[in-house]
Structure P
Amino acid sequence: MAEDDLPKPEPKEIDSRLAMELQHLCEDALLRGFPSGSERCDNCLYYLNPDDKLAYCWHPKLRILVGADWWCQWWETNEES
């Protein structure tokens, strides 16, 4: 099959629904794609793998993948770092 024969990718209904849910989550959680001073996800208690640039946040109100340099209102110091 030639590349020109492939259908143009289009978002599915689930993509629109998830995008809306994540947008609400960002607004409700004050989830930001940048740190707040020295507070950032990779030095937060809830960041599962601090050595990774992208990791799972296991805070009960988030439970999503987040970037190492991100920040949210539920940031808590990780005593091990």
Structure Q
Amino acid sequence: MTITQMLSQSLILTLLGMSVVFTFLVILIVFVSLTAKVIKALKLDQEKSADVTTPAAQSAQKNKIVAAIAAALHEKQNK
């Protein structure tokens, strides 16, 4: 096998590899675009407002978190 044959074969292999990668990227872009359109069409991108909590409930949740942190710190200091 001569050097020119080897170079032409390597060029063909390089172009084939680049074509495969390019084709995969195009398919990936099309799939992501279609997925985005389906999600918007089904309105799955909007948050549901059913989890609206009152300020009192939020305050109680924050107090529970602060109590848990304080208990963890107290436990760590006693060791």
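Since every read-out is calculated from the coordinates, none of them should be taken as a lab result. Source: prediction; values computed, not measured. Cβ atoms are built from the backbone, for glycine too; each structure is taken alone.
If semi-axes √(5λ) of the Cα gyration tensor in Å, for residues 7-46 alone is computed to be 30, 12, 9, which of P, Q is the source? Write down the numbers at each step before the final one.
Details: P: 30, 12, 9; Q: 38, 5, 4.
The read-out comes from structure P.
2.6 is what came out when distance in nm of label points 7 Å out along Cα→Cβ at positions 15 and 63 was calculated for one structure; which of P, Q is it? Going label by label, the one that fits is P.
The value 1.42 for Cα Rg over 2.2 N^0.38 Å was derived from one model only; which of P, Q is it? That value comes from structure P. In this comparison of P, Q, the computed figure -28500 for helix-only ellipticity at 222 nm (-39500 (n - 2.57) for each DSSP H run of 4 or more, over all residues; to 500) is attributed to Q.
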